[in-house]
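The following blocks contain the structures, represented as structure tokens.
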Structure P
Amino acid sequence: MPNPARLLLVPLALGLGLCGSVPASAQDAAPPAAIPPSETRIGMIYRPEPAPSSYDAEAIPEDEGVAGARMAVKDNNNTGRFTRQTYLLEEVALAGEKSAGEAARDLAGRGIRYLVVALPAADLLAVADAVKGQGVTVFNVAAPDDRLRGADCRRNVFHVIPSRAMQTDALAQFFTLMRWRKMFLIVGPGENDRLYADAFRNSAKKFALKINAEKPWTFGPLAKARGDTPTRSEAMVFTRGLDYDIAVVADEAGDWGDYVPFRTVDPRPVAGTQGLIAATWHPTLETWGAAQAQNRFRRQSGRLMRPLDYQAWAAVRSVGEAATQKRTADPGVLAPFFADPAFSLPAYKGVSLTYRPWDHQLRQPVIVVQPKAMVSVAPEQGFTHQRTPLDTLGIDLPETACKFPD
């Protein structure tokens, strides 16, 4: 039997006032108490990570992502005190044989019209197709695959996590700013590694960077190996005789990318999926009010906020912010509003965030960070666009392959 969904309800003290600008005559004629309260339920589907190996110094917490959604529900309810709106989160941790599509149908069958999905691309598409035509909006917080914003896009899916194209564009802009033009691309054996490498090749072409050398990684998971092996000595000369400014690693599984820094023959920085990375969030981000969010999250969860936490937070806050701006919880009103230029999400990034209407990707600054410090924020200064500099990251409208199916 599948585990029942856990229900998170943040108590709400109903407010007695209205937010926004309302004529005095309207306030006199219709007191706030006359506004009927509304309740919005949001489902979150995720698969708990297996227990980490003993060598993993940064183990993935069991509540990764879910903790961010919980904080967002509290934030939504804080605002809801003034608009007589309440928000509840139903968490479904996939276990056993239960599929993502089945979980989505169960939630939709109980009237839930917003789903936050922290699953890979195939499961995300299964969720989107399982609830197609039922007025359910799906928020993708974990799958960066560019095809989800292209040939496999869905009208009912909105993407909070940046695409791989956005991530590699952010790095490529920083390399351009630093005048690091010559790249050495190292590609792991996994399918996601290949997809990341494809995205970086496109970014290199887009920003006039040159990939001087490219090699596959064939030495196994050395970042997770215990002790020296003959393979290590072979890997240490892997970069000999190459002309490059920076090594870019494509290792989304984290098997070997952390082994490369400080083991290149020539002293060169390392970036990509390890080393210098592009992310939505980092503990060292403290500007634009982010420090307040960091502290609040730590008090509530007892740990630092991770990118997936932030992405789940932004998805749940999108629902709350849309309901506040439209002054209704009606899914039929809110679903099309997410892609409306009038919608905006304040999200500790220095600018309000919006969803691109052509592929439903959340526009947002992407931070460029090393493990213990923030280095930069993309889009970098000097990269301009006719709509917004944020559209210099990722697939722009003229290049999109997304055609929403009916």
Structure Q
Amino acid sequence: MNERIKSAAAFQQALQVIPGGVNSPVRALKAVGTTPLFVKEAQGTYITDIDDNRFIDFCMSWGVFILGHNNPTVSQKAAEAVMRGSSYGIPTLAETTLATKVREAFPSMERLRFVNSGTEATMSAIRVARGFTGRDVLVKFEGCYHGHADHLLVSAGSAVANISNASSAGVPDGFTKYTVVLPYNDTEALEQYFAENGDKVAALIIEPVACNMGVVPPTREFIEATRRVTEQHGAILIFDEVITGFRLAFGGAQQRFGIKPDMTTVGKIVGGGFPCAAFGGRADIMKVLAPDGPVYQAGTLSGNPVAMAAGIETITQLSAPGFHEELEKRSNEFCTRLEKIIEGKDIYLNHVGSMFTLFFNTKNPQNFKDTKQSDQVRFARYFNRMLERGIYVSPSQFEGNFISQCHTPEILDYVLKSIEESINE
């Protein structure tokens, strides 16, 4: 392993022009006590930095690359699209093709619209829900992260998990006055709030599997209650599947759990590595969007042909018979062996499908309060030990790791050996 001299120099240069030297806070690696890698290329399971160090990647651009980095066919389709023009601001056939494929995977999304990021998707879905219901209150859960829109930075996970009050400076109180935060996996608190205030709630938004306080699955009772209470009180149930969509099953967490939300947001995987996300839902709800209705939303680069081409090819590959079953089998085998390695070490493994988090904790976290008790100093040591062994795990105790099609059994064997050595050190 080469010293990361060039990356360190690149970071100092970036600090002169980019706040914090990075364009997304978690990339700075401050939480794990080191400085960022600067990547020059990626292929399959591997990323290579500018010092020519090669790392097995478990971040996978935060879950984007379920097929592995730089999938040859996806990249070819995107390159062909670029040569025809990268943006028109005018409709293309590719937008309808990808929208149709998304709807085939998510039948609950009877109508959908493309945007450029998960933040845009959730922000737009909430605006539509408020426009449709004529109500103001949004219910979310502690530790669930739905992007950096002002009204959503309340008790959020992801990179804001370490910020006091789990919010952000620069957000006036009035922007969050209609955002109500409830504890994740607390069915009683959910039912009580809706019993007392359900007629005021426009929407309930949830990560059906929490991925931004680390991976924390819902109890069956809790996730079913989200559907029940929203139906009873005429509120819109929004599943934020920006991470879980196309990953936990072809049809995401809603297919896995057998629950049909009113609205859904998808991102990351849907664009095949390019800026792309979508929000959608029941046709009657989506009809309030301009130009048909009074709720405005727009985007110059939304549905751009490069992201559409990459997304079409990605979803085509994911729809191959047995894809998700094979990925789940490999992931389950990996996690079963990992459970044995961490037994009795005050480390807990949470995993759902091909997503997992190791919590350096005295108990298995069930909610945001639990995850925040995790030992971040121990996690930082673990992260750096793994980095020394050529493995890049997601650089925060509050994030998930992602297994892709390219994580072969041989690679996973090496990773398990490295985890055991790193923990024992």
Structure R
Amino acid sequence: MKKIRLSFIFVIANISVLLAQTTKKELFDTLEKTAGVYYAYPANDIVSYTPPPKNYEAFYISHFGRHGSRYLVNDTDYKDIFDLMKDANKNGALSDLGKDVLKRLEQVWEEVEFRGGDLSLLGEQEQRGIAERMYKLYPNVFTKDAQVDACATTVVRVVLSMDAFSERLKELNPSLHISRNSGIKWQQYLNHHTPEAIAFRSAKDTWKEEYNKFEAKHINPDRLVNSLFSDSNYIIKKVNPESVMRSLFNIAGGMQNIETKVSFYDIFEKQELFDLWQCDNYRQYVNDANSALNGGIMFDNQKPTLKNILESANKVILTKGKGATLRFAHDGNIIPLAMLLHLDKCYNSESDPNKFYEAWSNFKIAPMAGNIQIVFFRKNNSDDVLVKFHLHEKEIVVPQIKTDIAPYYHWKDVEIYYNSLLPLK
């Protein structure tokens, strides 16, 4: 019992940095985190792992990952502010700082034009790195007789993420066979959103009015705009201050995902970045996670994926096979899946918008290339299958499921609990 207790304490210590309550200081210390779901994959935070019980070996991995780092969704996310700054410069309406920002935007545009929404080089490298670490940590899963199945949503950056991940595995073991699929058949469970969730997000009387008031309180663009533009008449006639602030905030956060080594964080005050991030975090918490404002309806979005996880795992267990199921999707999918799986601190429910960021932080749940791994272990002459959970390659616990061998769980207990969360057939 003493060994079990110490093991559990070790696991809690490992995840405390990842999912501890977010503070303003944490974001002030690492401004890149204010990018939220644009936060580049924190590969340098990988920690040590708890060895499995004696004679247990990994034989199967169930994986769900977000695509890797990408450019902002549309070219217009860069071009609109770039065009505005060029026009202001032509009309003599930029300050010295504004002219400097324009030069930086010119550098950025050289890389990003026609790349809106594309997987970046870093995004490919992130996926390859995750695949390599998985292979080296669990080599017995990826022998030549393993069955590895990969699938992705229909979005190109997701398909390319799947390919980067799969190719790295095949480089490490050329005899490995990996099936790769993308299409509506896989999209319907990888990227599922219920009609109730869609209706809640779009309705005017569910969350938007309170959010709009929160946003109005937290977005104060005048200081930034006045530091960039020198002509007050130009500002009145052509500048939407909030739009300018948001555009530059998004570009600033996205720079960590691309090749051009330019920063825009110096033009913001830290409090401004924190407040802008709070607004984005608020919106995602309510629309995808377990904010008390949505009544828990977002849990249902990833039930089709959970059903696939259970069925795929049991197929391998029953046939005494080995291998992996690799799934690739989006931030709006990994967020509700982490919540539905009840990974520790991924399902907190909070009703006070001012405390949302303390209960839930998007950069901790869905950074670029964020991933959930369920690793399965077995030993000879035993039907007892054990599993362990990883979030972004770090061990994590599921408090609702009892275990005597933390951070490992008996699959029979995990299966019973997760089946209880699914609708009755």
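Here, each number is a calculation from the coordinates, and none is a lab measurement. Please read all numbers here as calculations on a predicted model, not as lab measurements. Cβ atoms are built from the backbone, for glycine too; each structure is taken alone.
helix-only ellipticity at 222 nm (-39500 (n - 2.57) for each DSSP H run of 4 or more, over all residues; to 500) computed as -11500: which structure among P, Q, R? Label of the source structure: Q.
One of P, Q, R was used to compute relative contact order in percent (Cα under 8 Å, 6 or more apart), and the result was 30. Which label is that? The correct label is R.
The greatest value of FRET efficiency 1/(1 + (r/R0)^6) of positions 38 and 278 (r between Cβ atoms, R0 = 30 Å, to 0.05) among structures P, Q, R is that of R.
Looking at structures P, Q, R, which one was Cα extents along the principal axes in Å, for residues 118-197 alone calculated from, given that it came out as 42, 29, 18? Clearly, the read-out refers to R.
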